[in-house]
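Every read-out reported here was derived from the displayed coordinates using simple, explicitly stated rules and does not represent laboratory data. Just so you know, these numbers come straight off a predicted model, no measurement behind them. Cβ atoms are built from the backbone, for glycine too; each structure is taken alone.
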Structure I
Amino acid sequence: MMRIMPGAMLGVVGGGQLGRMFAQAAQQMGYLVTVLDPAVDSPAGRIANDFICEDYADQAALEKLGSQCAAITTEFENIPADSLRKLAHSCRVSPDADSIAIAQNRILEKQFLVNSGFAVVSFAIIEQHEDIFTQDIAHFLPGIVKVSQFGYDGKGQKSVADQAQLIAAYAQLGHPVCVLEKFMPLKCEISVVVARGGDGDISIFPVSENQHVNGILDISIVPARIPQQLAQQAQTIACQVVERLNYQGVLCVEFFVLKDNELLINEIAPRPHNSGHFSINACITSQFEQQVRTLCGLPLGETAQHSAAVMVNLLGDLWQHGEPNWNLVLRHPAAKLHLYGKAEARPGRKMGHFTVLNASVDVALQQAIHIKKQLEH
């Protein structure tokens, strides 16, 4: 693969915080960045060298992006796969449209995982209202019903205990095609961010232990407090997933850890991941620099973790009484604050994060929780 060197223009489809952090990593390495996003005040668009404010499917915008960029990546998986196929006629696109098409559809994703021999949560497909009555639904209850496309951060999904709740939830979601996943008693949730270059080289980040609130990631603890053998198993599976997809780029595999330490894949995200933000401060190479490297055909960076880290998401709820007191974070010498430049704070919206570093993961967690509680009061 031809290497794309600093000075070239790179494109990113999607202007949120992941696009912003990709742009920051690329610019730090000497690249220029063009962002395509429909939002005028998108966080990535604000810092881009060029900003195309148009819909992801706008043909003229795609032609402009493809003509001026040496390579293009995506910020999140809900980009139309057809847009990526069009861009691929003009320049290198990573990840490719086929990988995105699988990851943006829960049914295709689960079928890919099952057909590839990976263990997943038991699930049923609900394509229409009648399926609730014709399938052996009782086997998958209690469970979580999720729309098959465009759901994220707890949106487009509802917990259901029985068939009556399932009927009501399906109606509230608007009767889309859904997946019903059987509820499993968990020991914890973990994730692995892995990068694969165009030459097949793979690098793996340390395993993250993730805690969620209302379906949104709240805290990531790295390294995960799990047996080393289990961590290595998760990393091995993540490598197998990217190889089976023939994937180029950065990808995250989210796992459920059951009570008996069995690993089940929850979902895959074909991009850098919220649970990998710790890598910006705690690893030799961040997941975003790795995204630049895979896109440009450069050798992959070293992912060794030099400090234990705990990352805490900052949601818009913290702004309900005005701008939070950032001194509560900044007065801690080993706490790193990252704000995403979003103009409007809304409940549940990711506005930023902070990461606490320490030689001990337990001390880092204690300090992070202390800062979090201070910000919330």
Structure II
Amino acid sequence: MVKREMRNMLVTGGCGFIGANFIHYILEEADFTGRIINVDKLTYAGNPDNLSGIEEKFKDRYVFVRADICDRETMEEIFDRYEVDSVCHFAAESHVDRSIVRPDSFIRTNVIGTFTLLEAARQRMERFRLFHHISTDEVYGTLGEDGFFTEETPYRPNSPYSASKAGSDHLVRAYHKTYGLPVTISNCSNNYGPYQFPEKLIPLIILSAVEGRPLPVYGDGRHIRDWLYVRDHCVAIWLIMKHGRTGETYNIGGNNEMQNIRVVELICDILDELRPRENGSYRDLITFVKDRPGHDRRYAIDASKIMSELRWRPEESFETGIRKTVEWYLDNQEWVRRVKSGEYLSWIKEHYGIDD
């Protein structure tokens, strides 16, 4: 089995949802002893609150740099200043609805940004150990009632978001085949858990319910997703980075297929238990809304490759993971308040002089 040693890991988008959870895991739980250089542009979903206390606790092993991955000169300077020998690339525009309204920003960040990082790594091949690229199951398109996405499934993206991610996946693979850059790619199913930005389905439903607002469900609510608890995803990423075969893609799924309406109902049932409404059930707030364009009907991941090769298994079922997630949002109301009020954006503007 491959075993890689990485000393100076560049994590892009480390203030976002999955990136922040990965940094917490890699520094607080994993067997990584090197340094993390977190590069984040701090757009609306890049929240420094997600890593509160990390810099103080790991002051010799954690560095934050506010930067745009599309800025080639800055990226090359970071690679050299911190002797970067590995990359875990999370940074991406990731919300399908936003990509429908403004696809240009998705092409810029997800394609041009990935290209910029690959070039910086390629020019430093003598010390470079691994470029790990985080992708999504949405690049495969949609499934019928049966079957699963495998690593061999042809790409058929149906939204500007998934098309931009497909493009970045192909670039990463091409840099391995053409230049010999050591890479791995992972395509994951829908993540959920702590620190997820409130526009995503699960935190949106939790927070809307608590506030007594309607709980919007697209179409008939029978769209199916395979749900993956974010810590399980982080464990899988680290296993791939340490032991995954160079040039390979690994699908990471939670083996938790669920219709959207059932996800919403489970959240309502947990809230009925933990924080009952004065009148009726939270299910009474469920509201069906017009479906969005290009809405894929079903995703489901076949994760047998990572399970057999790297002996990874998700620890959380959807029932255990969603309960932990609901409890986290109820217990972290100050984080919720700052995100929903935009107060953290004011802090970013004050400290960095930006307002995007």
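Side notes on the structure shown:
- Parent structure of the calculated result -9000, given that helix-only ellipticity at 222 nm (-39500 (n - 2.57) for each DSSP H run of 4 or more, over all residues; to 500) is the read-out and I, II the choices: I
- Of the structures I, II, the one that 2.2 was derived from, the read-out being distance in nm of label points 7 Å out along Cα→Cβ at positions 300 and 316: II
- Rg and Dmax of the Cα atoms in Å derived as 19.7, 65 - corresponding label from I, II: II
- Structure responsible for 4.1, with distance in nm of label points 7 Å out along Cα→Cβ at positions 68 and 204 calculated and labels I, II on offer: I
- Structures I, II were shown, and mean count of other Cβ atoms within 10 Å over residues 140-147 at 20.1 was computed from I.
- With distance in nm of label points 7 Å out along Cα→Cβ at positions 164 and 188 computed over the structures I, II, the top value is the one for I, the highest of the group.
- Per FRET efficiency 1/(1 + (r/R0)^6) of positions 132 and 228 (r between Cβ atoms, R0 = 41 Å, to 0.05), the highest-valued of structures I, II: II
- With respect to relative contact order in percent (Cα under 8 Å, 6 or more apart), the largest value across structures I, II is given by II.
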